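Every number here is computed from the coordinates shown, using simple stated rules; none is lab data. Given the structure is predicted, the values throughout are model-derived calculations rather than measurements. Cβ atoms are built from the backbone, for glycine too; each structure is taken alone.
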Structure 1
Amino acid sequence: MRGRGSGVNVEVLNRGVNGDLTSGMLERFSRDVVDEKADYVIILGGTNDIGWGFDSRTIVHNFTSMYDGARNKGIGAVACSVPSVLGFDELIPPRLDLNRAIRREAEERKMPFLDLFTATADQRNKRLLEDYSADGLHLNSKGYERMGKYVFDKWLKVILEHTP
């Protein structure tokens, strides 16, 4: 992928696995990120962990292992909040709790934090905007397009503009 008007080529590898837990992400981290000699890793997960009833401490522990593992290998890590849901209001408070913890860990580590929850939710009721999902749990193509534009505008664009 070529950065918009930047003249910089960017290769993006998506190593996400549908239905995976953060423990699975952590198990694959060395192979999927370190062995690929990535410059950056965008870490987004936790939705399935919440669905299985894992508490935010467990999820954040897995994230911090990845954040610190990336830093130790000279890889820039980017933390992301999990998007909201629509029609499953009982799952919104655990997301908000997890997202606060992710933000806190990112701030402590002085690493970028991308708030995908706010970028895709109705700010009045904290529900995922209907345009971004067909089933209330998963993003549709419009939701992924919104997420991609947000990631580009809030983080990747800045990186591309400061790359010699």
Structure 2
Amino acid sequence: MTLYGEQGFDRTTVAEIAERAGLTERTFFRHFSDKREVLFAGAQALQELLVTTVVNAPYSSTPLEAVALALVAAGDMFGERREFSMQRQRIIDGSAELQERELIKLASLASALAGALRQRGVPDPAAALSGEVAIAIFKISFERWVATPEPSDLAQVIRDSIEQLKVIAA
């Protein structure tokens, strides 16, 4: 992360990352498929948290309530890593390649949420719409959270965004 911040993503090599971390390139590639994955390594854990939270939401939860619980859980997870998240976002914002990778990750999360809702018996198009809406809420909330100079609570920013959506939908 420090190298990306100092040199930019495009100018940083795997050899430099490995050297800074005190590893060989071979060891680096045991953990990451390429240098982009350093920034996206937590995607699987995030997806598992979102899916598990939706699947385990109270049976009486509407699709929006179920994904809202998952988003707030994700907000709590990220809340402890605000500085890292801000630095990571600056790096992504500086690279079209990373922005594309981020969009692919978000699309994958939307699909996973829709799948979790289908497991709960939510039919399409409601499951797919809810997954996409959830990721839109997360994306906009996350962008607001990292752009705010004063520390704030991502979970609360997510809750506020959900409330704004309810007002819009009403």
(request) Determine which structure produced the value 2.4 for distance in nm of label points 7 Å out along Cα→Cβ at positions 20 and 44, calculated from the coordinates; the candidates are 1, 2. (result) 2
(request) Tell me which of 1, 2 gives 24 when you compute relative contact order in percent (Cα under 8 Å, 6 or more apart). (result) 2
(message) With helix-only ellipticity at 222 nm (-39500 (n - 2.57) for each DSSP H run of 4 or more, over all residues; to 500) coming out at -12500, pick the structure among 1, 2 it was computed from.
(response) 1
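When percent of Cα pairs over 19 Å apart is calculated, the result is 60; to which of the structures 1, 2 does this value belong? Intermediate results must be reported in sequence, preceding the final value.
Details: 1: 56; 2: 60.
That value comes from structure 2.
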